[in-house]
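Multiple structures are listed underneath, in structure tokens.
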Structure I
Amino acid sequence: MRDVFILGSGRSGTSMIAGSLAAAGYHMGEHLVEPRACNPKGFWESRHINQLNEAIMRPAVPTRPESTTDPILRRIPLPKQQWLAVVEPGATMHCDDPISTRITEAVSRRPFCYKDPRFCYTLDIWRPHLHGDEVFICVFRHPSAVAASIVKHHAASRYLHSMDIDHAGALEVFCSAYRWVFSQPRDDENWLFIHYEQAMQPDGMQRVAELTGASLDASFPEQDLQRNRPCDCSHPQAMTLYDELCDRAHYQPV
């Protein structure tokens, strides 16, 4: 089995892919986030990896008082919320000796499968520490469905209530994540772009199995858990990015 990084905007289906791989025997990281109503089958995210990625992102995300009532400042995520960050293209990331040591330790636990939306921003920092045979799975779905899911997840998650986000802000999160993905150097043989709907089909999951060399749990994806359906999206940049993602995934939008 090949080591795996799973990335993509939060609420795009990354947990579904990670959960399908978990039973294959991958190390998923330490202290996994517990299942919740919004992800009843689990997130398959390591708090350790999340914290490490947030340490890397620190210079790129402005700081703000937790208790602020300023509506502009309240759009800036606090620690643990940075999967909802909007990061300027080319922003500086942080890597010192302690971070390098933590990355080296994480990638020594082979075979590993690490999933975190923050990898959209941090992969360049991880890359010098990798073994060279890792694969990268980028999951996505229609931006309107992602935005609706983010807003719903925000409303249901107490740890996010110190931050404000609406549908328009969630679309900016989508755009930010995939702009950074497209800025990453890629060897197409080691990358797989997969639409949420493709992951619901045997052919899509077969592509994941072939790339990773792992035996997938084909019963893990459940169509009934898709609660947010696509609708019209008037955000031109989001739709341009979505069209490019569909092209890379060889997916024909319905």
Structure II
Amino acid sequence: MKYKMIATDLDRTLLRSDKTVSEYTLDVLSRCQEAGVKVAIASARNYTAVVSTAEMIHSDGIVSGNGAVMRVGDWEYVVPMDRKEGEKLIRDLRTALPDTKIIAIISETVYSTFEYHNYHWIVDPIVTDFSVIPEGNITKVTVWQGSEEDDRRLQKIIPESCYATLAVGALWQIMDKRATKWQGICALAEHWGINREEIICFGDDIDDICMIEEGGHGVAMINSMPAVLEIAEHLTEFNNDEDGVAKYLEKIMETT
């Protein structure tokens, strides 16, 4: 296998709908690692919501928060928002969209304006009205999509140093412009001494487009969002419930 690094999204990509990974997929990833290939998670989830999956698949490194927090063992690289602009963003959102659900990740703690259940990507949240914004690095702010008018207001509130991407057609995720999955993957690759053309990337959603387009070999899941399917040069033959990533990797291993 000519690639030295595999970077994969989790939800609707590597993980099945029940958030598990098959023994077959674990075996394929293990064989890749035995061949000297690094396996990295590249997820929109914050770090604490990725750890259990990383341990399950024996990931070599993690890109979390859409490229806001990267970790390999004790090595860490964080790309937070400017603190003053992050505070202003949260306050402006609460003023302009008082009924909209908002989550902020601050130094890996999840703060939310609402109580919720059954969100696999949210771990140990603290409910708050953000009248006082906790100290720490603000790495991501998530806003539940509202009306078209709400979306227009949101776009006007976002500071110039940040960007927003819509996930699963329902969640606006706001990060520093330096925090993208591809930039996070590049940080891991540099740490490992791996070149861009030696990276194979898998994803399915809008925030995966950057790594699918920029990676040495970008692959979209067959079950990807329409916008991702439009830009993809390579597609898996099978979806996430059918071990699409593993079957694609096994095919690559046999032919390179």
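Could you tell me which structure in I, II was used to calculate relative contact order in percent (Cα under 8 Å, 6 or more apart) as 23?
Going through each structure in turn, the value belongs to II.
Distance in nm of label points 7 Å out along Cα→Cβ at positions 129 and 193 computed as 5.6: which structure among I, II? Working shown, then result.
Values: I: 2.8; II: 5.6.
Structure of origin is II.
Please compute volume of the Cα convex hull per residue in Å³, for residues 113-208 alone for structures I, II and give me the label with the greatest value.
Top value of volume of the Cα convex hull per residue in Å³, for residues 113-208 alone, among I, II, belongs to structure II.
So mean projected area of the Cα convex hull in nm², for residues 25-144 alone, computed for just one structure, reads 8.2; which one of I, II is that? The partial results should precede the final answer.
Values: I: 9.4; II: 8.2.
Source structure: II.
Of the structures labelled I, II, one was used to calculate FRET efficiency 1/(1 + (r/R0)^6) of positions 1 and 73 (r between Cβ atoms, R0 = 25 Å, to 0.05), giving 0.60. Name it.
It must be structure II, since only it matches.
When you work out mean count of other Cβ atoms within 10 Å over residues 201-208 for each of the structures I, II, which one comes out largest?
Details: I: 15.2; II: 26.9.
Top value of mean count of other Cβ atoms within 10 Å over residues 201-208, among I, II, belongs to structure II.
Here distance in nm of label points 7 Å out along Cα→Cβ at positions 169 and 185 has been calculated and equals 2.5, so which of I, II was it run on?
Checking each candidate, the match is II.
For structures I, II, which has the highest computed value of Rg/Rh (Cα atoms, Kirkwood Rh)?
II
Comparing I, II, where is mean count of other Cβ atoms within 10 Å over residues 17-24 highest?
Going through I, II one by one, mean count of other Cβ atoms within 10 Å over residues 17-24 is largest in I.
Could you tell me which structure in I, II was used to calculate helix-only ellipticity at 222 nm (-39500 (n - 2.57) for each DSSP H run of 4 or more, over all residues; to 500) as -12000?
Working: I: -12000; II: -9000.
Only structure I yields this read-out.
Computed from the coordinates by the stated procedures, all read-outs in this text should not be read as laboratory data. Just so you know, these numbers come straight off a predicted model, no measurement behind them. Cβ atoms are built from the backbone, for glycine too; each structure is taken alone.
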